[in-house]
Structure P
Amino acid sequence: MKIGTAEVSRKIDDYCIKELKIPGIVLMENAAIKVLQHIDLSRFNSFIVVCGKGNNGGDGFAVARHLLSMKKKVDVFLIGESEGMSDDCSINYTILNNMRIKVNKINNLEDINELRESIQTSDVTIDAIFGTGLKRKVEGIYASVISVINENSNYIVSIDIPSGLDSNNGNILGNCIRANKTISFTLYKKGFLNYGSDKLTGDVIVEDIGIPECIINKFHKNEFIMDKSMINKLIIKRDKYSHKGDYGRVLVMAGSKGYTGAAYITTEAVVRSGAGLVTLCTFEDIIDILSSKFIEAMTVSFNEEERIKELFHKSNSIAIGPGMGNNEKTFEIVQKAVLEADCPLVIDADGINVLNNKLELLKEKKEKVILTPHLGEMSRLINMPIDYIKENRVEVAKKFAKEYDVILILKGYNTIITDGNKVIINPTGNSAMASGGMGDCLTGIITSFIAQGYEPIIAAAMGTFIHGYCGERLSTNMFCVNASHILNELPMAIKEIQNL
């Protein structure tokens, strides 16, 4: 699913109307029909449609007309008078007038009271006030109407975007509709990605309204949000003649005294995601503990320098950092791997922490590097406040990935995966997974996929999606989901997605 800004959406619409000569009223009609497909008409019978004067309002008038033709009870409201409407909005407004349908005008407190009474006796309120182009602060009667809708509605459906939400960054422009469902068009709006936006959008559905794919691609900025069908297409089917050597050799460099769990989780995630041969390299004082835990994976000590050197050249991917400690020894190991390894590296946890003030090392790398910071690690890495990163996650991630020529996975709500050019958003996962070891597990999954032959950015995208998907599946029946639960779920979840 493609992501876009208000500007990209406007360019797509303008090109369709001006160059392809698709009448705007046709796109508006398509939008209205798509909205109706996502309203439970067997459950809901009475509707309030609140419209503004722009094209979003025109969508609302068209939806109202279709509901009326289905014999539903519909009250239609327009904020202000009909002067100043966009051309296509005016057409749908005129059609309702020609049908002798009353459009109630909202201009004062008395009109707002009438709106409140109507909302309180209706099943659904449809928000068609502002579209994606809104940039100014919502004030005056518009702000009052939005408050009345939020405070009195039983169920709210927003058309394209909740009115009052900045479609580019997810900020509230003064006041904003709090929808139960948002039915958007053509592109997933970039503002939907921000922390807290889900409380305003409710469930988001993105619908096609008849715009040719080639036109979308002409203006689209190479930003995507994943779904199961995308992962299904990416999973490589295993050949019946293949053997363990065909699915890659992985080296995991992890763990230290007191942090054996991080090494165990990372290594087991590699195994359970399908890698062929897996070796854990860890410190001598914990190697016996970890060796006794593993059935499928091998172990080697950091003291075995010749063996490590051999693994640097024979491995297909390396995970490094979980549970190693933020110290000079860890940095030396990370530095050696960056400069000498002949395969992609996935650097996590303390492997990231030791790069603080030493990021220039990344520019000396021999192979592709993936970094997997959460917000706190990212804040320390680039010396910027967490709040700033939260509000500008895509831009911050892209800039860092481009500057250091790495793949960055900025973990958290709607995890961002980027190489500085392409941006992929992962929507899976939830707060049931908020426990130690989850990042170690993710690192192992991604490293496993790289070893199996996937391009690093594809492995990063698949790994984050499947990791979160496992958590979502488990959380339907579990209050909290731990990393060990994810490890058990991995093979089944991957197979389920493959068999879609």
Structure Q
Amino acid sequence: MSSVWIVLLVVSVYMLVLAAISYVVRRSSRTAEGFTDGARVFPAVLIGFLLMSEFIGTSATIGTAQEAYEVGISAAWNVLALSVGFVLFSLFAAKGYKALGENTISGALARHYGEGVRAATSVIMTCALLIVAVAIYASGGAVLSELLGIDRAWSIVIVGSLATVYVMVGGMRSVVYTNVVHAVMKLLAVVVLVVVGLGRVGGTDGLRAALPAGRFTVDGVGWAQIFAWLIAGIGAIFATQYVVQAITTVRDPGRARRAGFYSALMLVPFGILAATVGMVSAALHPDIESIDALPALAVDLDPLLTGLVMCGLVGAILGSIAALIIGASTLVLKDFYRPYFNRAGDDRKDLVFVRIATLAAGVVPIALALFADDVLAVTFLAKSLRAALAVLVVLMFYRPGFGTRRAAMASIVAALVATTAWFLAGDPFGIDNAYVAVAMPLLVMTSSHLWHRRRHREPDAADRPAPVAMKEHS
């Protein structure tokens, strides 16, 4: 019992630090724009930490260790795919997004494909973000409940409430600074688990002796799964609201590119370390459920170290949830509230609404997570849906005359229906729904382009994608 109180004390101190950060930076959230973009004065390295932290939630931390418990080091590809995605994003999309001057993915696509695409993109993205939030609440609540010995429902409520409150208080600036702290704590947590675990198993030699040789191959999970992770991960990075929102907070396009590289650099060691945690747990605890791979190591530590690991897990949950909440509330503000209910542009009304939307985006997933039993797999569906939007993003920047506005709208609807149906059918023939998500917009846009070429005429002016207008930056 004393050990539990020590762990709770360490976590409480960590939460007080987060609360203090949110309180200090609250001035930037006194306007709607300040709340959603934090005043856009962040250095690239901070945004790199933010982007890295946003993508390392419970699915990347607990999930990678769980997968590694079963298949070995190749589970690291789950996170390494994100690193590859950020490298490609930095090379091919970061400057474009920053120069475009839009801090929503729906606004960026609407510049090129029209207002109909704005609404469809916003609906899909908001739903995808909230789906991921439900999964993080449910899995995070389950892990915290086991580690601290408290009721799972209360764990979910506590995590969701804390995340919602500190985003409501500090806005985007709070998310940036607290996610830097989260990123550091998450890295420290997996380092502690790897060092202690390897020490107990007899080092890398002992680990190799305890596990089959196949657990140490880079393709142990299978190349089909690795490529599916790459497609879904890369697509999610190219077309996720909070990535676009974060990348627009740096000073210029060059810094936007560097932020992506920083994030990619930090994700590589994290993925390898998280997979090593799962492998060490498999050697030390061969008879447990794979989902308990990381918690089994965490509870068998000195209480202070367990508290440190718990802070890392809290950071994994809060870091991702904060980004999801503020991303969803920003989309609803800009794509639905302003155009229909605040056309006069009254900032006071915008600020009140975005705070209410933030509260709703934080609370609704809590209610759903309380009744969710198997939601972790749905997070991959959410990534796949964003990968479909990523196809349009790449075409917008590099083949702006390809396809039509109507085809863009149709491709979003087709991807939503086909990908969801394929997922619900259990990914028939072993084909992951991520492949379906990318194939649908490519098929629709290519068919539209070939149809117009065959008829030997350009698309009608109303249907032709508009040139991507970039904002000038000094």
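Values quoted throughout were computed directly from the atomic coordinates according to the rules given, and no laboratory measurement underlies them. All figures in this text were calculated on a predicted structure; none of them were measured in a lab. Cβ atoms are built from the backbone, for glycine too; each structure is taken alone.
Just a few scattered comments:
- In this comparison of P, Q, the computed figure 2.8 for distance in nm of label points 7 Å out along Cα→Cβ at positions 233 and 449 is attributed to Q.
- Parent structure of the calculated result 0.25, given that FRET efficiency 1/(1 + (r/R0)^6) of positions 137 and 265 (r between Cβ atoms, R0 = 25 Å, to 0.05) is the read-out and P, Q the choices: Q
- Per distance in nm of label points 7 Å out along Cα→Cβ at positions 105 and 273, the highest-valued of structures P, Q: P
- Identity of the structure behind 32 (criterion: relative contact order in percent (Cα under 8 Å, 6 or more apart), calculated), options P, Q: Q
- Looking across P, Q, the calculation of Rg and Dmax of the Cα atoms in Å, for residues 65-304 alone that yields 28.1, 86 traces back to P.
- Source structure of the calculated read-out (Cα extents along the principal axes in Å, 86, 45, 44) within P, Q: P.
- Here helix-only ellipticity at 222 nm (-39500 (n - 2.57) for each DSSP H run of 4 or more, over all residues; to 500) was derived from just one of the structures P, Q, and that gives -13500; the source is P.
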